[in-house]
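We did not get these values from a lab; they are worked out from the coordinates using the rules stated. The structure displayed is predicted, hence computed values, not measured ones. Cβ atoms are built from the backbone, for glycine too; each structure is taken alone.
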Structure I
Amino acid sequence: MVVVLLVAGTLLTAGAAALIANRVIISFRDPRFRNPNWLTRQAAESEIYTPRDIPRLVGVRELATRQLRLTLSRGTTARAWHLFRDGEDLGETRHADITFSDDCDGTGTTVGTLFRLEPRGGNAPTLQLRIFFYPQSSYQAAGLSWPNAYILQESNIAVSYPQCPGFSIQDWVGLHPRDPAIARARAAMEGEVDFAAPYLERQEALFLFLMRHISHLSHLPDDKLLNSSPWDTWVKMRDGQHGFCECKALIYYLFANAAGLPTRLIDLQGSIGAMVLTGHYLCETWLPNEQTWAMVDPHTRNLALVRDPEGRPLHTLALKKRYDLNHLGGCTIRQYDPVTATLVTRPLTDLSPDTMNWLCGPLIIGYKFGYPLNHNFSRLYTFLHRPTLLYSSLALPNPRRHLTTAIALIIAGLLLLTISLLLTT
């Protein structure tokens, strides 16, 4: 009996551990996202675009009929709140409490009540929410046993479940602050990029610096360039070698983070059999004043920024949604003009259709945590805790579920080994 348990435990533990090790090696053999594998999982838009280190609304509790208490994410504080309801000054409250008027009974207009909460002290932002209230009494009159309904119609703050905090901005960057490539990139930009300038001004200066120092033409790179680190990619392209979207995105990713502009890599790929869905590589830079990720495409489109008709920066998924709905009118771009060597503002619709074809069809967008060829990049930690998150309108296969099975087998094997050792003593 002891021998059977010992052999079974050894086989389970060693076999599952070997399988995980094999998948770690295979997953990082190619630093690019190709198709769903053990290093990827499908994710919701909020997990991808709502960093855990920004203020979020994570809970709402009903104190009494028509009265709610809002709970913000951990670390978001205020000494008190000044409350306004549809412009009416209701004074200060200790907590983020909102109260609906007595004549708010769910009849008549379906436009909710607009609440504005201005923080006093602390680091919390001003909150503005429009909520429609439908009372329990109106449900009861219709023969329904439903509770009071509070329907959120507008919010200037992200909403998330407290159990799903997502990832921090630094998680997405995936670059160690002491990575030697950071210091080299800062030295290369010295005198041309003001690291103390406001974010947008700094981002444009950085973009101009890169556009003026690397070729904006598109050529297929060789394997040696494709397998280079972001810094080595910069050195090769600075010295005249041509590359395509991935090479330029890696360079922007490194230099933007070196300039203090948190930036992550976006890898669009995926295939169904022999048919590739799309292929492109770009970046998103976090803009703290706008509290959003902004798409940057340093390839042949030379796009430093894309804005919607209201002037808000667009991220990759927002641009994809507008493309699918044919709502690109009114959007503008900040684009590098190689003739004048400056950034100019143009309508997004000025781009030729063939330069936008990477947005066509059912995409798989891969959001990466750092880059495997970065210094101090932990492949095992990334494999276990930070898989590439995939967004797609398609229901994607989930090979990563086998990781849970493999870990369970290791635990079962260790348990059998423990039992066998106890039986021998």
Structure II
Amino acid sequence: MTLPALGRAVRFCTYGMMASLPFAVGGVNVFGTLIILLALLSREWWSVFPRLMRNPMVLICIAMLLLVWLGTFRTAGPHQEALNVLNRYHKLLFIPLLIPFFQQLKHRMMALNVLLGALLFNVVISWTEFFGWTHVSDQAYLGTATAPGDSVFHQHITQGLLFCVSMVVGSALAWFEKTRGRKIYYWGAVLLAASNVAWVMVGKTGKAMLPLLALWLLGEWWVSQKREKKRAEAFVHTSPNASLGSVTRSKWMFAGLALLVLGATTWSALTPSTMLGTAFQEVVKSRATGQDNSQGERVEFWHKGLILISHESWLGYGTGSVLTLTRKLAETAQTPVGHLATTNLHDEYLMWAVQFGLPGALIILLFFFVYWRGGKQAGMAGMALRGAVMIFSFGCLYNSFLVDFAEGYSMVLLAGVLLPL
């Protein structure tokens, strides 16, 4: 029996999944289910199956899912919680499922344009909410949003991350676009998202990523300058002294702008009136008085995670064990913030280390390493992957993106669409 060619249908569902990502959980789930069925029934996927089984990222995803599944048999928590965590990590399947269908540039471009368009619509609505022109914010989040536009279709942590994803995608598309009109559109989308994160959003997740994104763009510019100089020297008889002077000027410009970004970030972090400054103030107050506040909770969860790792660092406690273990630690705490327990340590690296020990810590690091290696490919896909891995790997220091819904799907969809076979 010959399997049908279903590549076009898989790509259509992927576009639908990306278009739904900023808005509808139901849309992501429906299109995601269709992708699983169509990909496994398609001739294209099975024809490259042997190559997939040699792909480093595919092997790592399989190993991660196997580790999570095995952890359900030795969990220190309820079996239902273990199955819930396993279900949250199943999104890793989309990386091997999508890679074979997005090896052509036109398909990758289409996917990124769909994602950027959906995210840009979210950004625009956030701005109109901020100015009071519209009132469409999801009622479920109005009680937690402290400013209009901070939480439109998702809570501010998710919205901040998605807006940063739009900056990465828009920058990569703009960088390699030749048409002036489209280039203006892409850079305009980037500026709208960046200014929204900086001035409209109250959440600190996106704000903490802005300096990193600025440094990433500066790095991309500097590397492109060096490549241009080498290309010019190869085809044109350029004076060595002139070439050296040009490279030196680029180096000093890069260093100066990087120092400016770092200086502005340091000032913002040390100024109590800024959002980043309030984060540090909350941590100091919570550690000094035991007060329960947003950033104090995060630090307390990290502290509990490190305690758990120190007691069982080799194999961990099993899948879905975090809530049970943090409850036990909370029982002996002496402060309000210490009495808190959680299912999510707000650090992806700690989540893997606590549940799966040393193998878990190594495999999440390998995941991001291979993600980063995918960024070595030339062109738009490589640049987008480099930007994506920077914000995801950095953001996972203070969030658990693979556990979260929209954040995790944005991570795996970009990998599935952009990684080489």
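Taking mean count of other Cβ atoms within 10 Å over residues 200-207 as the criterion, the top structure among I, II is II, with the largest value.
Out of I, II, which structure matches -23500 when helix-only ellipticity at 222 nm (-39500 (n - 2.57) for each DSSP H run of 4 or more, over all residues; to 500) is calculated? Only one of I, II returns -23500 for helix-only ellipticity at 222 nm (-39500 (n - 2.57) for each DSSP H run of 4 or more, over all residues; to 500), namely II. To test your reading of the models, identify which of I, II gives 22.6, 74 for Rg and Dmax of the Cα atoms in Å when calculated. The read-out comes from structure II. Once mean count of other Cβ atoms within 10 Å over residues 16-23 is calculated for all of I, II, which comes out largest? Largest value of mean count of other Cβ atoms within 10 Å over residues 16-23: II.
State the single structure among I, II that was used to calculate P(r) over Cα pairs in 10 Å bins from 0, in percent, for residues 208-351 alone, giving 11, 39, 36, 13, 0. The value was obtained from structure I.
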